[in-house]
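Visitor: Structures incoming, each one as structure tokens.
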Structure 1
Amino acid sequence: MRIAIFTDLYLEIAGGIPSSISAQKKELEKLGHSVTVFCPGFSKPEEKNVIVLPTAKFIKINGAPTARWPKIIVKFIKENYPNFKSDFDLIHVHYEAGASIAAILLAKEFNLPLVQTMHGREDMAIAVNVPHPFKTFAGTALNKIHRSYLKNYCTAKKINRDDYLAPTIATKNMWELMVREANCADEVITPSQHFADKLKHYGVKKPITAVSNGVSDEVVKLRDWKVRTLKKGSHEPLRIIWTSRLSREKRILPFLEALKIVKNQTDDFYFTAVGDGNELEASRKFVEENNLAKNVGFLGAVPHEKVMELLENQHLSIINSYGFDTQGLTILEAGAVGLPVIYCDKDMDQVVLKDAGIRPDDESPEKMATLILDCIKNPEIIEKMSRAAFKNRGEVLQSTQIKNLLKVYEKALKK
């Protein structure tokens with residue numbers, strides 16, 4: 001099978017979406033399929049079969065290169081790949097911005113099967129990341145631009161504000177955008193069933209299949225991963241690691257608030273934050289101002305290989321997102337290497353490996369602090385969760401999930 005992947009997030013940025021695409025690409029190629037990734041970027045990629053699309057020179061969103069307008073991308077493809085229609089059997093789209101819109105236009109014009117992965121809640125991205133006076137403008141403008149390109153190919157019923165997930169003008173506009181994007185496809189993929197259910201609630205009519213992002217099998221082969229243990233009463237620090245962006249939607253500051261509460265009772269913990277983001281400096285300032293410097297370290301963005309090396313010497317991995325409907329590659333990678341996870345979103349119960357993670361009663365720093373203190377006082381639960389992760393880790397490996405992805409591709413091709 002010859003697959004064209006279009007994504008707005010891949011090069012020059014860390015995160016779950018680029019990692020999941022990379023893992024899918026490697027596994028598909030291992031099975032004999034041909035995969036080409038089309039994405040924005042500023043430099044020539046070292047990876048084979050990655051094509052840099054026209055990219056805005058001075059615009060970055062959360063540090064990521066931003067593709068130029070969809071019509072410019074379509075023109076670029078036609079000029080540089082005149083045999084695009086015959087060179088590919090299927091287009092797989094990740095995300096909902098310029099490169100993704102261009103991919104839909106190409107799929108419709110060339111009558112190619114189209115698979116769309118919806119990775120997470122763009123309504124929450126607007127709600128959390130855009131300053132208050134501009135939320136309505138941003139959500140309305142993005143939806144209007146999206147509609148102007150795709151109105152002839154797919155529809156989204158007008159969504160009214162409600163008390164469920166669209167309480168504001170900005171959020172209801174973003175749900176319209178997400179629904180329209182999904183309804184353009186022949187087949188839709190979400191990383192979890194709970195996100196699929198919400199898309200259906202707001203009007204997605206196309207078939208939706210929950211397919212895990214999946215962790216590269218090579219991760220498991222990197223080293224001899226051990227069961228995590230912490231001896232009671234040893235005063236060995238509980239080692240916690242964060243491997244997501246340090247950003248508002250990931251809720252790094254509320255987690256640091258929890259550590260401040262823990263610090264008032266014990267010094268027996270050390271938190272390593274790996275990643276960059278729009279709250280890195282605020283996080284460093286919080287640590288300095290709250291006497292946490294001896295218990296918290298910031299490593300910034302590091303290569304993925306280094307991240308996996310760091311996971312070897314940890315007791316817990318943390319993902320503090322709430323309400324974003326992401327699956328969280330962080331918790332999948334942790335499970336694959338026997339590392340227990342702590343998380344705060346009840347929806348993630350569906351994707352955390354059985355008995356390999358724990359969450360507080362709610363998303364508050366106070367409840368998170370209580371949970372961490374419980375792990376310090378009763379460290380035997382660390383070993384119990386680690387053994388459960390090893391028992392069930394086959395579920396999250398890309399070699400397992402790629403079979404589900406290929407079934408979706410086959411259904412799209414039949415249509």
Structure 2
Amino acid sequence: MFQQIDTFFWGYIGFSLIMLLGIYFSFKTRFFQITAFPSIFKTFFSFLFQKQKDKNGLHPLRAFFASVGGMIGIGSVVGIVTALQIGGPGALFWVWVAALFGSIIKYAEIYLGLKYRITREDGGFNGGPMYFLAQAFKSKMIPFIIALLLCLYGIEIYQFSVLTSTIEMNWHVNHYLAIFVLLGCVLYAVLGGVKRVSKICSTLMPVFMLIYMFMSLWVIAHHLTDIPHMLAMVVKSAFTGHAAVGGFVGGSVLLAIQHGMARLSYSADLGIGYDSIIHSESSSTKPEQQARLALLGVFLDCTMCSLSLILVLLTGVWLADDPLPASLLVQTALSHYFPFMHVFMPCFLLILGYTTIIGYACVGIKCAQFLHPQRGKQIYLIYGVGAWLLSSFFDQSQALLVMSLAQACLLMINLLGLFKLRKEIIFTQPKLQIQTELI
């Protein structure tokens with residue numbers, strides 16, 4: 001029954017809610033996520049060369065990379081290609097649609113997270129959906145429910161299990177040793193709080209992202225003449241479906257829409273409140289500046305997802321007569337042009353998975369402290385260690401189902417809260433000094 005509920009929600013309701021609110025925000029702001037794009041890079045580079053003046057909170061770019069570390073993960077390289085395997089090439093088109101309309105939802109989340117955050121005794125900040133939803137619903141119960149759901153969602157047992165298996169199989173490390181080494185690295189990061197997590201993510205993520213982008217663009221450059229045909233196939237499949245060919249069994253328009261949008265929504269954490277908790281730690285005093293960085297985060301995640309799908313499409317590995325598992329599609333595509341992909345890809349996935357796990361766990365700890373300021377962190381760490389250990393030995397499908405349902409609940413509550421607070425969100429264009437308020 002729960003599986004049927006989960007399938008129905010993410011197949012019909014989840015992406016519909018994102019689309020409706022995203023379209024509403026987009027038309028009310030005259031597509032702010034597009035018109036503000038030049039100012040996004042201006043904001044990023046202004047922070048890049050700016051030393052932190054305020055000792056309270058994190059440097060804005062540290063908060064940004066901590067957010068990106070949780071956003072860009074295994075789902076951006078492995079999970080996203082399952083949308084192609086099920087929905088066909090048209091899924092790529094709907095990935096772009098989800099990014100277009102979902103990015104402005106992410107802006108709204110981050111803006112409200114900073115606007116309603118509170119200052120801690122140690123000089124840091126607490127913010128996120130627990131605080132702005134209290135304003136939206138005028139209820140103490142809703143923030144409690146949101147914090148509880150985020151605690152459940154914050155322990156990424158699936159990626160932990162994937163990483164331990166990857167380490168064991170590719171590097172021939174003892175299974176128990178792989179578990180405890182990874183667990184030790186995770187605990188080292190999360191015990192240092194958002195500051196340590198942001199430092200790790202800002203050190204690791206840019207390097208590996210640039211390497212992956214370079215390799216992807218190198219492969220794409222060798223297929224420049226194939227790009228027009230590929231784009232035509234993507235657009236046609238997005239509206240007509242795709243017939244069975246090679247190892248691909250065929251996919252309908254509905255499957256392309258559902259899986260393309262659902263995978264991007266999951267990868268970019270749209271509408272669940274995770275990002276607003278991380279970004280609220282920023283030392284930036286202007287919510288609209290940090291929110292513009294969140295738009296950049298969605299753009300980067302969409303770029304990583306798109307590159308993964310384009311690689312698989314251009315190289316034709318998705319049409320293999322003997323279908324490859326999703327975890328090997330990108331690796332196989334790159335191995336035609338680069339050596340040692342059996343070494344690089346496990347390492348790359350390890351970095352992506354690790355930064356996602358520690359980013360989510362850090363948010364979970366903050367939510368646990370919201371529920372119980374004195375002992376929330378200790379209780380949550382005990383729960384997390386137990387869940388990570390068990391996930392490495394047993395089938396985690398039931399736990400993943402619970403997490404997926406938790407995400408569904410988070411999405412519905414958060415999007416309703418964003419709509420109720422729509423008049424509180426200010427979209428600012430610094431170059432033109434124009435402010436637009438949703439009416």
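Visitor: Given a value of 15 for relative contact order in percent (Cα under 8 Å, 6 or more apart), point me to the structure among 1, 2 it was derived from.
Guide: On the way: 1: 15; 2: 35.
Source structure for this number: 1.
Visitor: Compute FRET efficiency 1/(1 + (r/R0)^6) of positions 32 and 328 (r between Cβ atoms, R0 = 30 Å, to 0.05) for each of 1, 2 and report the one that scores greatest.
Guide: Between 1, 2, the highest calculated value is found for 1.
Visitor: When you work out Cα Rg over 2.2 N^0.38 Å for each of the structures 1, 2, which one comes out largest?
Guide: On the way: 1: 0.99; 2: 0.94.
Evaluating Cα Rg over 2.2 N^0.38 Å on every structure, the highest lands on 1.
Visitor: Computing mean projected area of the Cα convex hull in nm², for residues 72-207 alone for each of 1, 2, which one ends up highest?
Guide: Values: 1: 8.4; 2: 11.6.
Greatest value across 1, 2: structure 2.
Visitor: One of 1, 2 was used to compute helix-only ellipticity at 222 nm (-39500 (n - 2.57) for each DSSP H run of 4 or more, over all residues; to 500), and the answer was -23500. Which one was it? Intermediate results must be reported in sequence, preceding the final value.
Guide: Working: 1: -13000; 2: -23500.
Structure of origin is 2.
Visitor: Quick one: distance in nm of label points 7 Å out along Cα→Cβ at positions 24 and 200 came out at 2.1 when computed from one of 1, 2, so which one is it?
Guide: Numbers: 1: 2.1; 2: 3.8.
Only structure 1 yields this read-out.
All of the numbers you see were taken from the coordinates with simple rules; none came from a lab. Because the structure is predicted, anything quoted here is derived from the model rather than measured. Cβ atoms are built from the backbone, for glycine too; each structure is taken alone.
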